[in-house]
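The following blocks contain the structures, represented as structure tokens.
What follows is calculated from the coordinates using simple rules that are stated; it is not laboratory data. Keep in mind that this is a model prediction, so the values were computed, not measured. Cβ atoms are built from the backbone, for glycine too; each structure is taken alone.
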Structure 1
């Protein structure tokens, strides 16, 4: 008998608190080349995981409080051409 526990739970996606869900979702949509789901609002927006190789579902939710410290979530991205992607993401409004 195995000591490993099986689980009926899996990760569906990531949720991000923000000030403007549509704006943040639009940025990540451009970064990832995945569309924002129809019906996005300033309060709630999402980007589906249409291909598991492209990452999880991303959901963005407006919260009333402002950010007071560093982000508590960041996405680790990978690319074959770092310099070109860095320039493209900077053009989309990314900051270091």
Structure 2
């Protein structure tokens, strides 16, 4: 994992938050590995998480073990963009 000092982040914590597109995430965990602030975690999808997903998104999630990345600590995000660049499904945006 990168140390916070090794990134050049443009925002103070909590100014920007990552958003994950549930229909795109395939739980590969790149965001978890590259985030120097521990913002993300992989965990099982709940019924409420699946409710807003498309049929294709639910099928993909099932194929990937019904797990996805979640923003566990949004207040810790420094908007460095490492997660956005690392996500192979382009499932993460900063807003």
Structure 3
């Protein structure tokens, strides 16, 4: 539940990394756990598409990855050469608090 609470706080038009979500959820080195939780049990309404990898890329392949990219583009998140510019779009929970 801590993972989904953190992901639910990521605002529209921003992204967070799997590792960042893990850290905010108190799960040191838990990036893979975040990915697994989002893949297997995301509750309805939780904005899973706002979580990307540490290189600024979408980790999902095929239709799920295309859906994630489409949702992010609709929210105004831009990609350059397949990457999100963290300087513009990375969410910082500490600054948001």
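Out of 1, 2, 3, choose the structure whose coordinates give semi-axes √(5λ) of the Cα gyration tensor in Å equal to 25, 12, 11 when calculated. Of the options listed, only 2 reproduces it.
As an exercise: relative contact order in percent (Cα under 8 Å, 6 or more apart), calculated from one structure in 1, 2, 3, equals 29. Which structure is it? The read-out comes from structure 1. Upon calculation of helix-only ellipticity at 222 nm (-39500 (n - 2.57) for each DSSP H run of 4 or more, over all residues; to 500) from the atomic coordinates, which of the structures 1, 2, 3 produces -7500? That value comes from structure 1.
The greatest value of distance in nm of label points 7 Å out along Cα→Cβ at positions 34 and 58 among structures 1, 2, 3 is that of 2.
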